[in-house]
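These are the structures, in structure tokens.
Bear in mind these aren't lab numbers, they're just calculated from the coordinates by the rules spelled out. Note that the coordinates shown come from a computational prediction; the quantities given were computed from them, not determined experimentally. Cβ atoms are built from the backbone, for glycine too; each structure is taken alone.
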Structure P
Amino acid sequence: MKISFMTLGCPDWDLETICARGQEYGYDGIDFRGYLDQIDVTLLPEFTTRASETRGKLEDAGLAVSGISSSIRVCEPEALQRNLEEARRTIPVAKAFGTTNIRVFGGGNLDEHSRQELSEFGRECVARILELDGARDLHWLFETHDLWVKAQHCRLLLDSIPEPAFGALWDMGHTYRVGREEPAESFQAIGTRVGYVHVKDAIYDPGSPLAMKDGWHYVFPGTGELPLAESLSLLQESGYDGWLLFEHEKRWHPELPEPEVAFPRFVDWIQPLTDPTAGI
């Protein structure tokens, strides 16, 4: 398995800093969820007209682009055209950077529609996306997120789209912390479709000033209460050899530690768990 970090965790870093720090800390890749002041990298020249220059700098630092994290929400019918436009922009960016992984959300509104109806909206949206030129060359990865934090719920949409180009992104923190699923439950539901993994840790401490609305707050991986080691073991036993991404949500949670502290801590923690030769 290869390890990656997301630009969500280093919103103030420019490309030179991303390259230097990623190489210094020992990462294999980077996932783009925003760059500096713009959350949608498909609107920036660094990822369009100057993509080859940007890719060259990343490759010189030994960093691959593990994925592009889009804002597409496939289960929102009112967003269909916006989703298609973003997908159309994202395809050439992904290809220019040599990645096949595109994160998508589910989204939706359960006050207005049943989950089955939302799943049908999602199926229709994904079908339209896959009709776009070049879309089937990529992997559109449905994250366990928002209304779809339960892997069991994600199965509704995954089962309706038995396409190699459509799979699951397992955020192992979301399924346990929010979805209240044990790792084995989540993996049984979506394990055969997992093409990408998000890793982060948290503790339940509702009295902390850092606590989110649900009483949890993020901590360094390996120091919290989420069953990360068990989840990683399930991946290893299944033969998963894809990306493990450290999702440090500094852009959304400015109180989190600086990336200069958090990013190397993740590498130090995860290497012994994923590489039996680490430290030898």
Structure Q
Amino acid sequence: MVIKEKNKVIKGAHSRPLLLDVFYNTAFDQAPLIIFCHGYKGFKDWGAWDLFSKTFAMDGVAVLKFNFSHNGGTVEQPTDFPDLEAFGHNNYTKELEDLDCVLNWAETTYANHPHINGSRLTLVGHSRGGGIAILKAAQDSRVKKLVSLASVSDFKSRFPKGLDLEAWKSEGVRFVMNGRTKQQMPHYYQFYENFIANESRLTIRTAAEQLALPHLIIHGDADTSVDLKEGLMLHSWHPKSQLLVLEGANHVFGSHHPWVSSELSSYLRQIQSKITCFINNLG
């Protein structure tokens, strides 16, 4: 039987509340565990991620997915962005701190769990979350395998340059539109300052070249948000990684929000099957 534990609260970066979900199956003992990192302007309940997680659990792989603590959501409203101040004060080091908090919690919680083996840990990251997962996997031996879904390959290139950067510094904030909620979402200049202060630690190429664990890279060739060339770069930096290019797949692999179907998109079903085999050393 699949067990779904929703909206458990732990402490994340700067002791800010962080919500997580866990899916596992009582028919399996000591199942491997996926920790899933969502992307930019994302959240754990976006689109088909619940169904994606349930499908893994049905196949004997437990899943923990979570909201980054400064993603703009709250404990009361985890699927919206009521806390734009938190969003504006987010940065990559806070997301790494969040992920470390999640790993620590999972390590303790699943040390003696009958159905989840927390030491058989795979990080899965989508988009920006893929970059965070790569950075973490390179520095934390608790991570045994890594999966990048439509992952970014470089954080620095996404910051504004020239006059736009100067304007951001002068004004202290710049705004991005959320296409779903139509909110103007702030990024305070600290985001850039934090990156520059920690650039060596936050350079994805450096981390990818240091990876010594199995790494599966999945990217669609119709991704207009993160171009396929970024997945190809990741593969070139870690030549022993596996690369799966999905013909016709977009950035979210055929899903959307909300997702009302009882079936995954064909791309996500293929991805789920591939990751399950990868985790179980079946290809």
Work out mean count of other Cβ atoms within 10 Å over residues 1-8 for each of structures P, Q, then name the structure with the largest result.
-> P
From which structure (P, Q) was Cα extents along the principal axes in Å, for residues 121-160 alone calculated, if the value obtained is 31, 17, 16?
-> P
If semi-axes √(5λ) of the Cα gyration tensor in Å, for residues 25-96 alone is computed and equals 25, 13, 10, the structure in P, Q | P
From which structure (P, Q) was distance in nm of label points 7 Å out along Cα→Cβ at positions 241 and 257 calculated, if the value obtained is 2.5?
-> Q
Which of the displayed structures (P, Q) returns the greatest value of distance in nm of label points 7 Å out along Cα→Cβ at positions 9 and 153 on calculation?
-> Q
Among P, Q, which structure scores highest (criterion: mean count of other Cβ atoms within 10 Å over residues 145-152) | Q
For P(r) over Cα pairs in 10 Å bins from 0, in percent, for residues 49-168 alone, the calculated result is 14, 45, 28, 11, 2, so let me know which of P, Q that is.
-> P
